Structure 1
């Protein structure tokens, strides 16, 4: 797959669909590689006339790793945020948005429709505010404004997160952890069979182990703070899609986000958790296409 040197780092990306299709940039979430976007969902978007661009965010997949920065002290990052100070980190979410804009430059794309899930939605918020002319429409899935006081993840999510392998581990061990995690993040109405979760997770772990990049990405989320002032700068057509069964970012996050983006449309999706279940792929594709139209 192609790679590009952007902002002094290497970004791995892929493009699907005809060169004259409507450009659509998909931004993935925390710890997830670009291959986490299901092929069938991408095919559905291509069938609707899009030229789909996906990318590994920095510090995950085959993109640049900031291993020289080591493992961040997440408690210290959170404490600095609470007192309104900035932690010293190798990058911020705004830098990931700049990477996305630089990739559009590399591909000769003046502007694109943008959709992001979870952390990818947070990056998309920065992209739409910092590079307004580059974004045609904005679809924010299962994400948040970052405002303090919104509901925390469900305790069962935090319990599984604490079991993440920290030392050297095999792809099989990484896949088993991912199965446990998505077992609690998944959609109650649209459960994904365990064998499918395991196969996807194992393929990702073999493609590129996650390493400490996950923690550095999470530190960037913690440090990003309240994006409500940023949201006032978003002036493109925007929709917020959120599940009523999301245990990572409960639905109050989606309501709050939509309230702070002028003209944003909010849609509650019953039974959707914090994943991309197959029965909802046509829904996501159609919502993105409808907003683009």
Structure 2
């Protein structure tokens, strides 16, 4: 299943947030810098694309369907955005095989924004995974955020991780949250099925976002694993032995999400010292880019082989 926000023509679970943002635009009160903050995979970027399609397709053939929160696939704006050729949208994210949004990307963005507008429509900038900006990129971005050109709107997408207060202070913050029942409802609509009927309840994390669940289902399918009968412990052993986490960021995210899920589910009360030990190790690996292979060997031998 293609979980890319770019391809999601239907918006699920964020009706109130979409209505609030479109009302701000329709009344002329839309801020030129907003920060969408929330758990990764909860639909923030999808919301941004729907908002942008709503604005850019106004008064055009095949305009946005606000009643059903749906993009018309025949929309000229959607086709251009989907092909990444829309002159009114600039999208910035971490490049493949990179760990940070680099200063060169922000400088290229600034050069593009300094060019004359292709048309009279507003221009939008999406910066995804905001927390991956390095310090040089942040400083360059702050300069254009302080005095953005007229009719240019920045949508910054933040995954509940630490970012500089100077970035937050320049934006109007919208917190995006989905309850567990809302996440389950969204994933059921995305897969047109009941997640509980196709996935072992042992693998369903109460805190998983729809994006987390889509990535999990895609991985299980790709790996030819029996999703209905697979136990959490067996799944972790498979993930570690697979070693695909070394080259695929989605697999690595799944691995560490499920390690933390396993620890919370099995050790957080009964073995609190063990729990704190491994959680601290995980945080240090993420923060200092430490050797994860030795950690996984230790985790497997001390926890999964018990």
- Message: By the measure FRET efficiency 1/(1 + (r/R0)^6) of positions 93 and 221 (r between Cβ atoms, R0 = 25 Å, to 0.05), tell me the structure among 1, 2 with the highest figure.
- Response: 1
- Computing helix-only ellipticity at 222 nm (-39500 (n - 2.57) for each DSSP H run of 4 or more, over all residues; to 500) for each of 1, 2, the value -14000 comes from structure 2
- Could you figure out which one of 1, 2 the value 2.4 for distance in nm of label points 7 Å out along Cα→Cβ at positions 69 and 165 was computed from? 1
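Check the numbers for volume of the Cα convex hull per residue in Å³ across 1, 2 and tell me which is largest.
2
Using distance in nm of label points 7 Å out along Cα→Cβ at positions 253 and 277 for the comparison, can you identify which of 1, 2 gives the largest number?
For this comparison of distance in nm of label points 7 Å out along Cα→Cβ at positions 253 and 277, the top structure is 2.
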- Task: Tell me which of 1, 2 gives 5, 18, 23, 23, 16, 11, 4, 1 when you compute P(r) over Cα pairs in 5 Å bins from 0, in percent, for residues 53-100 alone.
- Result: 1
- Structure with the greatest value (metric mean count of other Cβ atoms within 10 Å over residues 61-68, set 1, 2): 1
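Just so you know, all these numbers are worked out from the coordinates, no wet-lab data involved. Quick caveat: nothing in here was measured; it's all calculated off a predicted structure. Cβ atoms are built from the backbone, for glycine too; each structure is taken alone.
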